[in-house]
Structure formats: C-alpha cells, structure tokens
Structure P
C-alpha cells in the first residue's frame with residue numbers, strides 16, 4: 001500500500017466463510033473479505049475511487065478557471 005500510495009488495502013481470506021467486509025485496521029484502512037464477496041466489494045470500491053478521481057479533477061479545473069479569471073481581472 002505504501003509503495004503504490006493506495007487509499008486502502010483489501011485482504012482476501014478464504015477462512016472468512018461468507019463474512020461481510022470488515023475493517024481490520026481503521027487507521028491504516030485495511031479491510032478483509034472472503035473470496036465470494038470480493039467481486040462485489042471490488043466493484044463498489046472501484047466506483048468510489050472513480051467518483052473521488054472525478055471530484056478531484058473537477059476541483060482542480062475549478063481552481064485553474066478561478067486563477068485565469070483573477071489573472072484577467074488583474075490585467076484589466
């Protein structure tokens with residue numbers, strides 16, 4: 001997780017036997033799941049990461065637009 005700068009980690013454990021996703025270490029954002037539920041969890045986490053990326057992208061674009069606007073106002 002540290003090398004890849006990951007937001008969270010998921011451990012797949014076949015010994016979980018159908019237990020839902022649980023947080024193993026909340027400070028480090030490490031979760032554990034069984035192999036049957038992992039596909040659904042991975043899809044949800046993927047969608048969450050896409051939404052986060054899109055939000056950050058829009059925030060950056062907004063900041064850039066505001067800077068351009070301020071620059072234009074200063075030049076007038």
Structure Q
C-alpha cells in the first residue's frame with residue numbers, strides 16, 4: 001500500500017519545526033530546509049513527509065554529534 005501524501009501550510013510547518021516564516025525561508029535559501037510546492041496562484045505547501053524527514057535528520061544529527069551538529073552547519 002502506498003503511503004498517503006499530504007501538504008501542510010506555513011502555520012503548521014511553523015508549529016512543527018519551531019521556526020517562524022523568516023527563518024524557514026532563510027533556511028530554504030541556504031539549502032537547509034525543504035522547499036515548498038506551489039499549490040495555486042498565491043499558495044504553497046510543504047509535503048508533510050519532507051518536514052517529518054527534516055525533523056528526523058535534526059534529531060539524528062544531534063544525537064550523533066552530542067547536540068551540536070546543526071549549530072555548525
């Protein structure tokens with residue numbers, strides 16, 4: 001069975017990551033955060049699985065490097 005895919009909008013992305021809009025878009029520009037997908041003329045959304053994977057990567061990097069991995073990137 002194929003996994004269901006779902007788009008999440010900016011408010012949910014902010015809530016799940018702890019970052020606000022400016023920080024999210026700064027990290028996208030730096031290549032450190034998943035890019036959103038266009039959903040309409042003036043709407044974008046992030047694939048929920050992309051955000052879940054990004055969170056898991058942060059957790060794993062923190063555990064491997066004693067909590068300092070992301071700060072040095």
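Given a value of 30 for relative contact order in percent (Cα under 8 Å, 6 or more apart), point me to the structure among P, Q it was derived from.
Q
Consider the structures P, Q: one of them gives -20000 for helix-only ellipticity at 222 nm (-39500 (n - 2.57) for each DSSP H run of 4 or more, over all residues; to 500) as calculated from the coordinates. Say which.
P
Using the calculated result 2.7 for distance in nm of label points 7 Å out along Cα→Cβ at positions 38 and 54, pick out the matching structure from P, Q.
Answer by label: P.
Match the computed value 23, 16, 10 of semi-axes √(5λ) of the Cα gyration tensor in Å to one of the structures P, Q, and report its label.
The read-out comes from structure Q.
When mean count of other Cβ atoms within 10 Å over residues 22-29 is calculated for each of the structures P, Q, which structure yields the highest value?
Q
Just checking, which of P, Q has the largest value of FRET efficiency 1/(1 + (r/R0)^6) of positions 6 and 30 (r between Cβ atoms, R0 = 25 Å, to 0.05)?
That would be structure P.
Thinking only about distance in nm of label points 7 Å out along Cα→Cβ at positions 14 and 46, which of P, Q has the largest value?
Sorting by distance in nm of label points 7 Å out along Cα→Cβ at positions 14 and 46 in descending order puts P first.
Only the coordinates and a few stated rules stand behind these numbers; no lab work does. These figures come from a predicted structure and were not determined experimentally. Cβ atoms are built from the backbone, for glycine too; each structure is taken alone.
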